[in-house]
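Dropping the structures in below, format is structure tokens.
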Structure I
């Protein structure tokens, strides 16, 4: 499980901050017991809690130095932290003042470090070790040791002064402190009134001690502000940490510490100072560079860690860090393994037009609903994780023109064998919702509901034919079957399933089908979608879209070759602009006979684009130039429509057209219909209904489809583990 946890990358959060490319210059340090020398500030506690939480780390001892906390208060708090962890680590109290001078952290910071207001720790059950820190070091440093120094270097300088041979036995000294090629941090929080802009606090409090240690110890790794400045703690990280670590005692302790430091975090003054140094002890997340660094001990720049260029190095300092690596490794040490999400899609580029999102995010699903959309949702909180960097995650696609009434057994009609069964065609192309476009009428809708809607995994809705016998061509010519009252009554009986009314395929010269569909729409308060049938001069198409159809009504088959789209000079007819201004919508409805390049290319070049993309899926179109929803969407992509707009016109736009604004977006609480797409690049041919081809270099491919919180399509196994990982 731990290897799984360490795979969490927090990439999106890291990308929010600019930094040079990270290149680790060495692997993580060798394993072995660690002695922590600490001044018991908030970031010290975070670092020590991390080491206590790691089962692969042996914390040998904790030594308290004067710094943020007073040594006695710091020792008591550290003992309580050790108790909380369930481990037993000795705590030694060190020197209570610097080797030289009276520099100290701001009084308010020291009081907070002493008292830890609002931070829950168990009652103290034991005391610090009787021996002093000096006595402990004098004995311990007769043998090799690894030390992590998180505060001023007073204790170490004191033992080296009294026992010079101790320096040689510090085989590895990782120090959080200093600022080599960046400014210092004394001004952070606006509490320091001096003019020193070059020193870092840990070095500044006891520069004489730091100078001695830098001179005498030969194996120093300085985790300086050069690296820690690249790893800010932001509220977004705190939020994700809180969600993922609430279930562990040390996690809750960290959450309390974040809450205590929230003012500084919100002011952007809080960084992963000591935690970065602690994580660097176990993971290669810091890049170190050799340098000659000395400490200024007197004057206005006291505490400055000054680099001497072209001099023999005396240490390595942190020239860079991997923020994503830190965020993941640190979090994973505290994470609660309780699963609160069913599915988590990580690191995909989320395109959610309703919410204006087009960036890398994670999306979590629980109980068939969108549960969270955020950066860096912890992977271990989900039962199933789909890692999708490089893919696009969108709302489930909505196809508002299909024919799926395939259950009647009637030959050669759309309320019969010309329809297709929905589930075999939808999910593989990313579609989670379809609207059958008039296949059934009032007399058949109950049958359609029972046999298709209720039995399909695809969400199936309906445009109800104004012809109560449904979409049988001969009967569509019978105006006596165009029953407004029956259509309205049926729509009111099945609200939410019937989204509007359809008229189609009429060959006569009268406006009767359109007028009756509009009458039904007015009475039921629903939109109308029109297939104009045979174009007759007695009922001009221009009148349909500029005089008959209302705001929100739809003309489908926009790029049908019979549509009088252009004037004699090849310009788009001005009545299209008039219709759009009126609020009439134009849908693609590709089908087997309703999309020709000779209209689509010049029209879109002149700025006439559809309001929604749909397929007119049926048994003929699916094996012709239409093929499927993603193929139709790809056609508009190669015509120059931006990808985000292609997605919008296949999700949120059609959802609004059918007045189902619960669909077509990834808002928290929305139905968990999601589509993961890849954008394939290469040489592709796209065919229209006239069997003419347009070349394209991009094509959308459906990778994973999630419907109602269940994975229903996975082309390349993104949601499944490799066979040898079981």
Structure II
């Protein structure tokens, strides 16, 4: 209570502190003035008379605050184990139980050819000082990996000799080290009792649909509503008609929640402005319901800066406090491990945020990794709206990230992805188990009723397909560029580069690699290992087709590289005729460097490479977005080299209108995602797409086979509900014939 100092009587002013972190701000403000021996201080616009206020009195205030904090923390730690504080899908706390179903297949994606991890960086020197039985180093390694995931770092420092390790390699090494420890302890018969990581146990809809949210079919009317445009939208921002329809659809569904619907799937084609539609929806909600709980946006770390930037670009954000719950922010908000009580740690609960961590934020941005690691705090916080951007991250029902997303208590959940079905219809089931649990039934029943008949190789059951389409229609919004973005320029595939002849030395290297593999097969003991090494062979053939000098640096292979020679000639033409900008996609690190060197030699500038090692932190001098912005701001001809895997989604590079896929993805959806970095709203020129492919008149090459398979799958995938599984080694058996 503040008593005004005035010659005339003034009413007292009362401040109510409802939580210790509110009082803490007041005590800190007074402490600064007392320490500086100032006769007055200030608090929320009021001047504080401090001439009679002693240092002892300030210490008394601190003691009061400390007691209150301890009481609050005691309640906080008690609440962690109180299931009543979580959503109604949470049924317990314990070790994660592995989910099994015949419809869950191990996602192969790019992993079946090991392009993503450069183990050459994990050298003998890296392991100098490593001791397999040093548990302190093991625990520290895991902590550094977790911290790097939260902050978006691509490398960590090893705890045993302070050398730098790539994050992906460190994670793989950590898993193998853990297996080695477990095996050693089991063989000695003295397994150390170590608390397994605890998770929130949720109702699973695998064998039976036990957790069901009700839905009314009248939701279809939401498509015909008019949007309420948020007042904070800047005057010069005009939503396109289909974006207005999308905002209205989200608003109407939300107003029907939670009684009539639990969420939805926004599956617009890539590049149609899903981010703007969702931000318009969230800002409208904040303006209309200012006293409701905050909203949560979960996205890959590389996209979170983009969400914040677009919010600032499109809206007046003075009344929209935003928190970034990742990176350096998390360090200040979470309890140190030693501050978490032993009885919680012994149950595997080792990550907790401090009380009041959310502050006054209305929108909280976080990563999928933070969602997984901080689920005991995030799942106790009620949310108004939860958005999962690039929701492919929750398409695996057996993954911890999916599990954590389903444990969150939110009034309305939005899954946002341009590729809702990448490999199998199970992807779609998982998205709806998040957005509208129970709608598609139990996973095993869904597999029998829909997956098997629709994905049947002998012929699709169109009746079941249409039945599934009708079931999800009220809560699915999917528009393609062809349907709504009629003002978008053309996307033109340049097919003249699809018949590049193998050079003579390249062909020799290619055939000798196959011959060596076949010889190893013949020597396999009793042929019991037939097929062993096939993936390694395919990886080698992929490199030889792309640029044989990556496999063998002899000058004849560098000179006899038809694809690289074609690329340089094409870049020459673009520079001298159009002066356009070019994106070159390849996920192979060695090849990225080779292309960079070749462009520098020919054109006199060194193109930027953006891959998994590039920082995603906006404050970094060489952050991903800053490098892209620099590339786009340069006038005239330019080249940028991007990793298809690491940068094939979420970034905007509309200033480029030539896209060269120097090496191909194993799933055409990811390849199209990469192309759409340039072919999206804001593009003013026709976009030219190139798939350079080496062929031979006598043999069927790896690239020719891959191109045919991807083209076939691309034709099928025009239907959102048509699954196109990743390729397997069996798809390439014809390349071994006639060699």
Structure III
């Protein structure tokens, strides 16, 4: 193949005035492709010359680095070019090759080229987003940048969807070939051709590695190109399962039936982009049985060193000689035990030494729920081992929600693999077992409905439910229904420190700092909600119950020894005592005229997107001049809520309601849970409306904005000159 491709390149260079034919064949009868096969029919990534140009070359750490560009193809009569960094160990030959694909917001990077070269790989790092930082960072000429020409493969609006709705679309009808992802996959397949043509690369040993959006490209490239001998999509893919043309031809789920080769899913179970349930769907629908999963528990969109080691070991096992990889571990859940409590059994491959096995389960298992997905609390169950089998019992607080379970098997690394990040283990995860509430009920599953106030006992194994990085500890344990957030109460932390230190407590974006004295025994720290201040709005947290699925983190100075935590718990307080001690921010802010302007800083709670700088609302020109200098600018995505403690001290709330020129929203005013006012539908051309709402005796005021039923794009609004008096 390399000799043939070189001949094609020579012929292309011999006829510079030759106008290339289109890289993609015309649609059959001008109709939209109905399947992935129809979308890719007639395309061969090896036929057209690459016209490779080396724009810059240098060496670092024994690695040859080249900024290159190659021809992706010809579309609508214009050529598209991919800029990329190519790196390989100097003087080496017969190397396996990797196409590395960055995610949204990223760009080509020399780091994977250098890191992989030290491990014996040649790497092509694509720059599909055409980020200007790429040229600046590596001091490259303009021609080194990606140029999509007449089509659009960048991360911009014109590359989304399948419709023929802008001049960058390739087909004049709705088509998978109009999407940015199709073009990016095509460019990655051309990247495989690039690697195959390099004299130091063994074209029979090629892999693809990508993160986030790059993970989607990785999965789809592996599905469509049998030259891929190993793939590792990270934090991908999101699926579209609505049966639409996009779902059938362009979404990653449409590619599942084409995945026949080795694939490792790098799947953090709290990832917002590559949801755990979507990965499970892909595995169920792909023909390949040579798959593995590596999960970094509790994490969203990133990986532990042990999971990163799993990826590097995967490529070594599939693209090099002398490396093995454990088989996919088995997992079973028995709901028919004598005590009717679920028992999980794990059967790992014991062909390599096992360090330990962890079992995790969650009740936060609502499928495809963006917010819940990121904030899932995974409980740890310590397994017992007998004859190479690991088993653990699960204690459930209730059975009215699904139960999802997986296990991580941590294999020992003995130094035979060169790793980019040091790790003693690599993680191989079981499949995700998803049981419905109906299945639990029909099996007569037993519950333990006891609640408790202890959040963390810090007994052996407590770290399994926390994310620990240096002197920072994070957890989702506040979302456990067994330990409910009190409406009136405080947090108590017992902590011992060898040196005087400062403890930072962060809960749901609210932060407070506390002194920790050097003492030989644990010292009690009391944390009231109003000791915590929001990092952005600067508002105090005035009650715990208003928090929405918060993460909690503790951190201390990295320059001092880590403290020893003894216990973290809730302590209830009588309502009258709590209310008497909490700050009355609006009362303190009243002027001599007994009026107070509402700000984000004075709010009890801010839910949803907001703009403290008041720069997001733009009014329709037909409305003339509108004063946007004073007020609360919020966005109705999902629902916007601003909560204020009035303490029954005000009689009237007033404001001017102002929509952005693209908005379609409804404004509401609530007092102590009752709706006191609701506007009609506000659209971009709706004139500003002055309102005055009676709030006499109201303890809690809530300002609500909801989207108007046509999606939330452009739904910025303003409560202008909001006032209580």
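One of I, II, III was used to compute P(r) over Cα pairs in 10 Å bins from 0, in percent, for residues 154-377 alone, and the answer was 8, 26, 29, 20, 11, 5, 1. Which one was it? Going through each structure in turn, the value belongs to I.
Given a computed value of -7500 for helix-only ellipticity at 222 nm (-39500 (n - 2.57) for each DSSP H run of 4 or more, over all residues; to 500), which structure among I, II, III does it belong to?
On the way: I: -7500; II: -12000; III: -4500.
Traced to structure I.
Each of I, II, III could give semi-axes √(5λ) of the Cα gyration tensor in Å, but the derived value 70, 24, 21 comes from I.
Bear in mind these aren't lab numbers, they're just calculated from the coordinates by the rules spelled out. If you're wondering where the values come from, they're calculated on a predicted model, not measured in any experiment.
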